[in-house]
Structure P
Amino acid sequence: MKIALIGYGKMGHEVEKAALAHKHEIVVTIDNPQEREKRFEQLKKVDVAIDFSQPDQVVGNIHRCFDLHLPIVVGTTAWQDHFEEIKQRCLAEGQALFHAPNFSIGMNIMFLLNKQLAKFAEKYGYQLSLAETHHIHKLDKPSGTAVKLANDILAVNHDYDRWSIDVPAGHSLYINVSREGEVNGIHSVTATSPADRITLTHEAYNRQGFAMGAVAAAEFLVGKTGVFDMKDLMAE
């Protein structure tokens with residue numbers, strides 16, 4: 001495939017290495033809105049774009065790719081307020097969008113386990129809480145991955161009606177957020193009862209898993225139309 005990388009920071013470089021290892025070609029890299037405008041013509045030469053940019057840039061990047069009917073894989077988080085708008089355009093125009101808060105296969109296994117734990121927690125009276133730790137450069141709090149974990153719990157466990165990063169109260173599901181050093185990402189879900197405690201934890205050792213998942217998503221997306229996520233990739 002011929003790939004455009006939108007966002008050429010640490011994740012962008014990891015995606016580049018993973019793509020080259022799979023014999024794909026990086027045609028253009030774009031790291032800010034100014035480069036996006038200057039290199040617009042080069043976007044017309046690629047098969048798919050992979051976006052790991054910034055929350056304030058990603059929506060514009062998606063629309064620009066849609067203008068070109070260019071499939072786009074989005075790993076940037078904290079843009080979900082615009083998701084319905086993007087989804088409607090994607091479906092109405094026959095575009096292709098793959099989005100995920102976390103491209104790690106291991107993390108997506110945890111998403112499945114988290115839903116099962118949440119169901120049993122309600123049935124057997126366990127209290128749930130979440131914790132996430134990332135590097136100090138991460139802008140969104142909580143992470144998109146933690147938000148997905150929390151929302152998946154809310155969807156199946158009726159003991160909670162919202163999540164919060166503040167001190168837990170009432171029916172609020174607590175997310176403890178930490179930013180430390182260069183941590184790549186640690187997410188935990190804990191279920192506690194008077195008798196015992198269950199903890200699910202996923203720890204990313206590096207960015208390789210995210211990059212490999214993003215390239216796999218790009219390979220999956222080319223030739224398709226619609227809105228897809230990791231459930232679709234893993235089901236295939």
Structure Q
Amino acid sequence: MYEDSIRILEDEDVTLLEDNHQFIQKKSEYRFSIDPVILVDFFENLKNTKNKKILDIGTGNGIIPVLLNIKNKGYNIDAVEIIERSAKLARKNMLINEISSHVNVINMDIKDYKAGNTYDYVVSNPPYMEIDGKLLNENKEKSIARHEIALTLDEFISLAKRFLKPGGSLYFVHRTYRLPQIINILTKYNFNIKRAKFVFYSMENDSNLVLIEALKNKKSIFIVEKPLFLGEK
């Protein structure tokens with residue numbers, strides 16, 4: 001039986017992750033997709049954790065810290081989330097996975113977060129969609145997660161530059177069609193792309209997602225990795 005702090009409520013359910021780890025989600029609100037899963041797989045610093053600090057921007061229900069710590073229990077992560085209800089659920093997920101001692105969930109607007117030149121890695125599954133005047137989802141959590149309501153692409157990259165130490169790495173997943181804009185903004189803030197990996201839902205379709213690692217104020221040979229086909233068995 002769970003303690004009261006991690007009791008599963010009627011509007012929640014549990015997804016079973018690797019190695020019998022559990023992840024709690026609201027039944028009718030934003031639920032994680034494949035995107036943070038492939039982002040964590042793309043994160044290459046799975047062994048290099050000693051004295052390293054990670055910032056997860058827009059953690060939602062906390063899926064990225066949970067997945068990272070399934071790979072390696074040594075991660076020290078600050079996970080920032082603007083929506084209070086999502087942050088509370090993220091803390092619940094840290095408890096149920098017994099990683100609260102080294103994952104700090106912070107409920108605030110990332111634009112108000114004060115931590116310059118602090119982190120070795122920034123990892124994020126940011127909102128993909130620009131505000132274009134079309135009708136947004138009436139669910140606040142889903143709208144903020146999907147659309148640039150609380151955080152634009154330019155703001156996201158500029159904040160990552162502020163938070164990262166010189167030479168620190170930014171890891172994120174985004175829509176492929178926005179790659180030219182992403183490259184321009186990364187260049188604007190003195191990031192250099194180290195790696196990119198294009199993601200396809202099938203071999204018959206164009207790439208929908210791209211995974212990116214960029215370095216702050218540090219040059220690197222640019223590598224386009226082998227593509228990922230999600231439909232492969």
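Nothing in this text is a laboratory measurement; each read-out follows from the coordinates by a stated rule. From a predicted model like this one, the values you see are computed outputs, not experimental measurements. Cβ atoms are built from the backbone, for glycine too; each structure is taken alone.
By the measure distance in nm of label points 7 Å out along Cα→Cβ at positions 14 and 174, tell me the structure among P, Q with the highest figure.
Q
A value of 15 for relative contact order in percent (Cα under 8 Å, 6 or more apart), calculated from one of P, Q, originates in structure Q.
Between structures P, Q, where is FRET efficiency 1/(1 + (r/R0)^6) of positions 38 and 94 (r between Cβ atoms, R0 = 25 Å, to 0.05) highest? Result for FRET efficiency 1/(1 + (r/R0)^6) of positions 38 and 94 (r between Cβ atoms, R0 = 25 Å, to 0.05) over P, Q: largest is Q.
Name the one structure among P, Q that helix-only ellipticity at 222 nm (-39500 (n - 2.57) for each DSSP H run of 4 or more, over all residues; to 500) of -7500 was derived from.
Going label by label, the one that fits is Q.
If distance in nm of label points 7 Å out along Cα→Cβ at positions 54 and 198 comes out at 2.8 when worked out from the coordinates, which of P, Q was used? Of the structures listed, the value fits Q. The value 1.6 for distance in nm of label points 7 Å out along Cα→Cβ at positions 110 and 150 was derived from one model only; which of P, Q is it? It must be structure P, since only it matches.
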